[in-house]
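S.K.: Structures are listed in the sections that come next.
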Structure 1
């Protein structure tokens, strides 16, 4: 992954510590906290636990999730970056605005399929080998594999899923070293 020069990030669990914010509506709707599905498009997650997207969104508080330590500094030091997230297209952009983040491009899942990096590559006018996708789940790893870009695990999230051959970034600053 020596050519990668632009980072694209998952949002929840990668840039923002959102576990509490994401779980709270499910819990309020009677879902066992241990059963909360992570990393899925919202319609799929809601279907799996038997709640409606509308009920979930009615209970979601977009002000709860905060940036992981070091993320703000990292983002201000990146030239170009994007976001590709399973977050709902209403709440995702609102959270970016609230946090004062302005990625060059972003893609939020409307629930019609898995997370998709290709639209971002097209908007950013980049080839897959120009990009490293930073995420925290196996779904993120799969998303990177579909387009053939590099993948790095947001190891600053203690819940991040990684495999033995993954590149695990211990801190947001480690990404800056990778892209240098």
Structure 2
């Protein structure tokens, strides 16, 4: 049986990430592919019901828990069946947020090391003006940490976007 593929689509604006995921599915053919959406485990939905502030490290641990759920119940089984999975978003979004707030790269890499390496990775472009307040990982980070801490969300958005840009190959 042919091994499936994993296409990672990351970005700041959840609406644009979802649009890019739909476009990828359309290009592949819906019968051979599916989307693994953010917060499939419901952990962030539950967090929304609780008042309080969550630090960036806590948010990344919760993101890793949600991603572990997605890998176990959605991504790995579909790949094993030879299907293509579009993960929207995937690891790069969490890593970019962590880098933007100064978390240690080795800690983040260790936290997310269980995630399968994608066959293909894409970044859904966005800017602060297009950022929606719809539930999305970056939006949760703004609401649960940045805004209560008085962090400039425009500066944070630029920093996250900077870390999402593909890096040039060294010559």
Structure 3
């Protein structure tokens, strides 16, 4: 089997996902995972498709044909992930008044501890009472099983204090008191 990682960007319109799903199915592919969003009038997505190696090139051509309709499509073959020590999952939530540099500073701390961002979602909206721009970020990160999560938490809290945002780093399933 072959894994294909497909990214797509284009003007948002009904039917984009259906047109991809149709081509995947018609070419013997199996849609495994995806992240898709409407951002500033554009549709952006990334998906992972599994397909018999003999059909991979045909599927890639079928998906690339969608670029004729105005979508930008990039397809990369993915190698199987090597076996590795089971990483420790952590969830990070950040919220505060929006300002430039929040993602840069938080990601700098994560990188300094060898943390890997597996998934990141950010959003900006109006704060309920004041209407000021409110920034929110949620991330699923992994660290080695031997990582010092307490030190990482302190590092995140220190940069959050400097940025005047609230940040919470927890293991999934932790219940707050």
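Bear in mind these aren't lab numbers, they're just calculated from the coordinates by the rules spelled out. Treat the numbers as computed from the prediction; the structure is a model and nothing was measured.
S.K.: Thinking of 1, 2, 3, which structure, once helix-only ellipticity at 222 nm (-39500 (n - 2.57) for each DSSP H run of 4 or more, over all residues; to 500) is computed, gives back -8000?
M.R.: Working: 1: -10000; 2: -12500; 3: -8000.
Answer by label: 3.
S.K.: Starting from the value 27: which structure in 1, 2, 3 was relative contact order in percent (Cα under 8 Å, 6 or more apart) calculated from?
M.R.: Details: 1: 27; 2: 41; 3: 22.
Working through the options, I get structure 1.
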